[in-house]
Structure P
Amino acid sequence: MAHIKFPRMTLLGRIALFLAAFGAAMALQIGVGYYQTRYVLEPLEKRSESIQTISRFLNDVEACITALENHRWDYGDTAALIETIQNSRQRAAAHLEHIETDLRVVSEEQYLLASAAQTTYRTLDSTLSEIVAQLEANHSAQASELYYGSAERCGNYLRQYTQQLLERACFDNQDAHIRLTQLNEGLQRLETAAVLICLVTGTMLVGSLVRLLRSVAALAQASQAISLGEFNTPDLDESSRDETGHMARAFNEMKRSMKAPQ
C-alpha cells in the first residue's frame, strides 16, 4: 500500500502556524473568561444579592410589626414608635424595589410569592401611614383600632409571604448554584486546555524564531568572514530541510565558487 506523503512545512509556515494557534488559544481563553463572568459569576452574585434583599426586607417588616405588637397604646412612647415605623417603612420600601420579579430570572412560584408580598406590603404601608397620622394627632385609641383591625392581620400575612419567598429563593438558588457550578467546571477545563495550548505553541514559536535567528546570525558571521577574504571558514550546517538548510547550501555553494579560481 502506497504511503501518502504530505508536503513538508517550511520554517516560516511553522512560525505562522504556531503564531495563529497561539492567538486562537489566547482568544479562546479571553472568551471563556468573559463567558464565565457574564453567565456564571454574575448570575450567582445576583441570586445571592436577591436573597440578602429579601432577608433585609423581612427584617424591616419584623421590626415594624414587633414594635406595634409590643407598644402600650395607653402610656407607651409614641415618639419612639413613630420613629421605628417610619424608619422601617423607608428601608422596607427600598428593599422591596430590588426584589427580583423577572420570570426570566426567577421561578414562577418565586414570582407569585414576590407579587403577593408586594401587594400585601402596599396595603400594610397605607395602614401604617394612617396609624402614624393618628399617633401624631395624639389619637392613640384610633391608632390602636387601626392596628388590631387591619395592620396586625396584614402584617402576619406579609410575614408569611416573605418567609415563603425567602425559602423559595434559597431553594432555587441552590439548584442554580449546582447547575452553574457544573458549567463553571467545564469552562475551567476549557480554559486550562487553552492555557496549555498557549504554552505549547508559545514554546514552539519561540524555538522556531530562535532557530531562524541563529541561522541568520551564522550566515551574517560567515558573510563577514568571506568579505575579509577568509574562504576557509567552515561550511554552514545544511542538514535542515527547511529554508535555513536551503540558505546554508546556497551560501556554501557561493563560497566554494568564489574560492575555486584561487
Structure Q
Amino acid sequence: MSSTSTRIPVTASEARAEFRENRLAQPTSGMAPGFVQANLAILPRESAFEFLLFCQRNPKPCPVIDVIEAGSVEPVISAPGADIRTDVPRYLVYRDGVVTDELLDLKSIWQDDLVSFLLGCSFSFEHALIENGIVLPHWETDKNVAMFKTSLQTTPAGPFAGPMVVSMRWIPQDKVVRAVQATTRFPNTHGAPVHVGNPEAIGVADPMKPDFGDAWEPAHPSDVPVFWACGVTPQAVAMASKPPLMITHAPGHMFLTDLKDEDLAVL
C-alpha cells in the first residue's frame, strides 16, 4: 500500500482526490498548507454520545471540528462533497481494542449506524511553526511525527478512558517561547503544548522510541523536546477501553478539510 504520487497536494480537495483514488497513502504533514487537518474517530451510534462526552471532557487532545451523523458520509460543515469512507489516506479498524484491519477505504465494512468525528490535528499549526523559523524534518515527507502514550490520564466518559497521547517536536532552545506563542493561537487544533522538557515527567521513557510515528534526532544538543496533545488519543483509549468497534485514521494520515487554519485561530 505504498503511495504512487510524488507531488504534494496544495489544496485539501486535491489531496482528498488523491486519497480517494488510492494514488497517495502517506502521512499528511505539509500537505495543503493552510488547510485544517483532522483526526478521525468513527463509532456505532450507540457509542457516539458517550464518545462526544469524552471529547467535551478532554478538549485538549480531542477538539471537535465536525460530527457526521449516522447514515451520512459527507462532512457538510468542514468539507462539503467529501466522503469520509474514501478520503483519508489510511484507516485502522479496532475491534475490542485490537487493530484487525488497515484499509485504504471503508466501503467494504461501512455500516449505516456509524457516526464520524473529526478532531483537530497539530499538523494544522505546523505551518505557523515553519513561518516562525522552526524546522520540522518530517514536513512534506513520507515520514511521520513522533507520538507517545503518556502517564497523563484523560477524564473518563462512560466506557471511554485511557492515557493521553502527545506528539513531540524538537524545538531550538531560543525558539521555545515562540513555538508556544504560535500554537496557542490554535486551540481547536490542540493549542499550546501540554509539556516542555523532561520527557520522563509525563511518562515518556525514551524520546527516540515513539509509540506511533517516526523517531527524530535533535538537530542540536540544546534542542528541547516539546509535547502537544494529540488526536491519536482516541486510539490509545480504544486499546484501553476495548469498544466493540472503533475506526480511526492511521496515525499521521489525516482527513484534510476545506476549513482554513486561520478560520480556527484566535487573536
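Side notes on the structure shown:
- helix-only ellipticity at 222 nm (-39500 (n - 2.57) for each DSSP H run of 4 or more, over all residues; to 500) derived as -5500 - corresponding label from P, Q: Q
- With log10 I(q)/I(0) by the Debye sum over Cα atoms at q = 0.17, 0.22 Å⁻¹, for residues 80-175 alone derived as -0.76, -1.07, matching label from P, Q: P
- Computed 3.4 for distance in nm of label points 7 Å out along Cα→Cβ at positions 16 and 184 - originating structure among P, Q: Q
- For log10 I(q)/I(0) by the Debye sum over Cα atoms at q = 0.07, 0.09, 0.13 Å⁻¹ computed as -0.21, -0.36, -0.78, the structure of P, Q it came from: Q
- Structures P, Q, by mean count of other Cβ atoms within 10 Å over residues 32-39: label with the highest value: Q
- Parent structure of the calculated result 11.4, given that mean count of other Cβ atoms within 10 Å over residues 72-79 is the read-out and P, Q the choices: P
FYI, it's all coordinate maths here, none of it is from the lab. Note that the coordinates shown come from a computational prediction; the quantities given were computed from them, not determined experimentally. Cβ atoms are built from the backbone, for glycine too; each structure is taken alone.
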